[in-house]
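Next come the structures, one after another.
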Structure P
Amino acid sequence: MSLEVQIHEVDTHLSIKAAGQYSLTNLRALIDRVREESENRAKWRAILDVTEVAGTVPIVDMHVLGEHCCRVWKLTFRIAIVSPVGHRR
């Protein structure tokens with residue numbers, strides 16, 4: 001099952017909201033989609049809201065996702081990730 005994603009283009013950035021069940025595959029695909037959308041729209045800043053992604057991200061997955069982000073999102077790309085209070089994302 002994939003995440004539901006809403007993307008809005010704002011003046012200087014993309015506003016992206018994801019909802020659904022957490023899985024490593026879903027989050028990796030979301031990271032890739034954010035890159036694709038930013039390239040297609042020539043927006044190098046984004047706000048990624050994952051407050052409606054259900055589940056807890058295991059520590060090992062956080063490491064894997066962090067490495068994936070480093071490979072996919074280059075230094076010219078800036079992102080803010082919004083997650084629920086007290087949750088590891």
Structure Q
Amino acid sequence: MNRNALIHAAIEVFGREHQTLKAIEEMAELTQAIIKCESKPSMDRLSDLHDEISDVQITLDQLKIIYGYDPVEELSKRDKLEELIMREVQK
């Protein structure tokens with residue numbers, strides 16, 4: 001099953017509400033993994049962090065489908081980030 005089909009199947013099989021709550025759970029787990037990795041770095045914690053990043057990316061892709069996603073908004077946010085970076089570099 002390709003990535004796009006897998007993402008759509010997860011929403012269809014488990015439901016929008018469940019996958020939305022799953023995304024929230026995964027984001028909380030990522031937050032905890034970041035805190036642990038930053039407070040006491042180790043290879044195990046880094047591996048856990050990578051695992052949580054993967055989980056969040058998968059559920060984030062589902063949220064984009066569930067709630068609709070306009071990539072133009074992301075481009076606008078990237079432009080703003082680029083402007084901030086350029087201002088910082090010029091200081």
Value -12000, calculated as helix-only ellipticity at 222 nm (-39500 (n - 2.57) for each DSSP H run of 4 or more, over all residues; to 500) from one of P, Q, is from structure P
Cα Rg over 2.2 N^0.38 Å gets 1.02 when computed on, of labels P, Q, structure P
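Looking at structures P, Q, which one was relative contact order in percent (Cα under 8 Å, 6 or more apart) calculated from, given that it came out as 35? Could the numbers behind the result be given before it?
Numbers: P: 31; Q: 35.
It must be structure Q, since only it matches.
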Taking distance in nm of label points 7 Å out along Cα→Cβ at positions 57 and 73 for each of P, Q, the highest value is that of structure Q
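We did not get these values from a lab; they are worked out from the coordinates using the rules stated. Bear in mind the structure is a predicted one, so any value in this text is a computation, not a measurement. Cβ atoms are built from the backbone, for glycine too; each structure is taken alone.
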